[in-house]
Structure P
Amino acid sequence: MYYEHIIYHEENTLAKIYLNRPNKLNAYTPDMGDEIIHAFRHANINADISSIAFLGKGQSFCAGADREYLSGDKLSKLGLRIGEDEFISSFVTELSSSEKILIAGLKGSCVGIGITMVLPFDIRVAETNALLSFPFVKLGILPGLASTYFLPALVGANKAKEIILNNAKLSADEAKEIGLVNEVVDLDNLETRINELASAMGEMNQKVLFAAKKAFQVNLEEEVQSAIKREKNLLKNIK
């Protein structure tokens with residue numbers, strides 16, 4: 001399939017999905033979301049793939065939702081407003097239930113959905129210049145994608161509330177200190193490190209690797225569904 005907003009590439013046991021709107025700092029659109037879903041599903045059913053990585057072309061991973069769509073002035077090719085698209089409304093359940101090892105490569109601006117989309121991932125690697133921003137309350141919206149489950153699971157409930165209520169901006173080192181990212185690498189070393197991680201895991205017994213991941217996902221589906229429902233209900237109440 002031809003992709004307009006992403007690039008899909010396979011290297012041995014690693015599938016890479018690059019957000020590819022570098023002139024917009026890879027700002028998210030519903031059409032980008034549809035392409036991510038298509039590529040992800042292709043990788044997810046490929047028995048030769050053990051890891052799937054999300055990365056960004058250009059200087060940033062993702063500078064949040066594209067403002068033209070966020071304002072409601074622009075619709076997707078399917079005629080949907082942002083938030084009505086599958087990626088935002090429900091795809092996190094599919095993402096979080098994948099047996100593949102999910103790796104996020106963060107650099108530059110990682111804003112809003114540009115960080116919540118990778119909270120369900122297994123490993124997050126950040127370049128030293130990454131800035132993780134949570135501007136939801138300031139924008140008059142709530143964090144979605146079951147982030148009200150995943151963020152506290154990663155950093156603890158008190159820290160998660162502090163991050164959201166204060167519209168926090170975290171450097172790569174700050175994010176690592178609280179457990180939001182696993183490791184920080186020097187500039188231009190992001191892909192090299194992701195390749196190393198994926199290569200090492202690709203050499204392991206895949207059944208054991210996937211079982212080890214699953215062992216940490218107790219009641220995950222129920223928790224994610226509950227968070228999605230809670231987030232949607234709260235959003236309705238403030239509209």
Structure Q
Amino acid sequence: MQNSTNTLQRAISKLALRSPISPQDCAAFLELPHVVRTLEPASYIIREGDPPRMCAVLLSGFAYRQKVTIDGARQIIGLNITGDMLDLQNLYLEVSDHNVQTLTRADVAFIQRSDLQSLATERPALERAFFIDALVDASIFREWIVNVGRRDAKTRIAHILCEMACRLDALDLANGEGYELPMTQEQIADATGLTSVHVNRTMRVLSELGLIERTRRYVRFPDWDRLRHAADFNGRYLHLQPPV
């Protein structure tokens with residue numbers, strides 16, 4: 001078991017954006033015993049149907065939430081970035097109701113669920129931060145339902161690009177102009193309810209309209225305001241400080 005004051009630092013910094021946390025609360029969180037594992041892309045962190053015994057923190061890389069239909073069709077229902085606590089929803093539930101997989105190679109810290117429950121009970125400020133973080137996840141899920149259900153292909157994809165930019169900027173993981181897109185066209189398709197062919201065609205349209213510029217996986221936004229308008233994007237649902 002590791003007990004490093006550095007390993008969980010980004011996670012507690014993100015939680016502090018949700019709600020005020022004292023230095024003592026921060027120290028208690030950083031001292032949680034945990035195991036760090038390096039996982040390859042597409043590795044399962046959480047499996048639907050499993051009883052949750054550990055809570056995972058994404059230390060590096062990206063992950064995604066997904067569910068699979070009876071005929072094997074996959075729907076990606078959310079993205080996670082470095083610093084995210086991946087299963088606060090499972091802190092008090094007895095079975096996992098969806099899968100979480102790594103999108104890229106990632107380092108993940110696993111904390112005993114009972115240790116996190118005890119910490120939440122003993123330190124109300126941390127419990128409040130955990131609760132708010134889970135509520136923000138729910139807010140993002142609601143926006144994704146609207147995105148898939150009511151927006152056209154161009155708007156759906158532009159919206160996801162905007163969301164990633166804002167979330168990465170909030171944690172200083174992007175340079176303000178763009179970022180390395182971690183998703184393949186197939187994964188974007190599964191997140192937007194489109195086909196890979198439709199995603200490829202739509203990304204070309206976004207480029208032709210001057211809304212994005214692409215160099216391999218790197219995506220730039222030459223006119224952020226135009227892209228936001230095209231994406232029907234209002235960052236209120238992300239509950240970031242300051243608002244975007």
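Which structure, out of P, Q, was mean count of other Cβ atoms within 10 Å over residues 13-20 derived from, given a value of 16.9?
Traced to structure Q.
Given that semi-axes √(5λ) of the Cα gyration tensor in Å, for residues 61-196 alone, derived from a single structure, equals 24, 17, 16, which label among P, Q identifies that structure?
Value 24, 17, 16 for semi-axes √(5λ) of the Cα gyration tensor in Å, for residues 61-196 alone corresponds to P out of P, Q.
Given that mean count of other Cβ atoms within 10 Å over residues 77-84, derived from a single structure, equals 14.4, which label among P, Q identifies that structure?
Attributed to the structure labelled P.
Assuming 2.5 is distance in nm of label points 7 Å out along Cα→Cβ at positions 149 and 189 as calculated from a single structure, say which of P, Q it is. Don't jump to the answer; show the numbers that get you there.
Details: P: 3.5; Q: 2.5.
Working through the options, I get structure Q.
Out of P, Q, choose the structure whose coordinates give mean count of other Cβ atoms within 10 Å over residues 69-76 equal to 14.9 when calculated.
P
Which structure, out of P, Q, was mean count of other Cβ atoms within 10 Å over residues 29-36 calculated from, if the result is 17.2?
The value was obtained from structure Q.
Looking at structures P, Q, which one was Cα extents along the principal axes in Å calculated from, given that it came out as 54, 42, 29?
The value was obtained from structure Q.
Between P, Q, which one scores greatest on Cα Rg over 2.2 N^0.38 Å, for residues 165-212 alone?
By Cα Rg over 2.2 N^0.38 Å, for residues 165-212 alone, the leading structure of P, Q is P.
Quick note: the coordinates plus some simple rules give every number you see, no bench work behind them. Please read these numbers as outputs of a predicted model, since none were measured by experiment. Cβ atoms are built from the backbone, for glycine too; each structure is taken alone.
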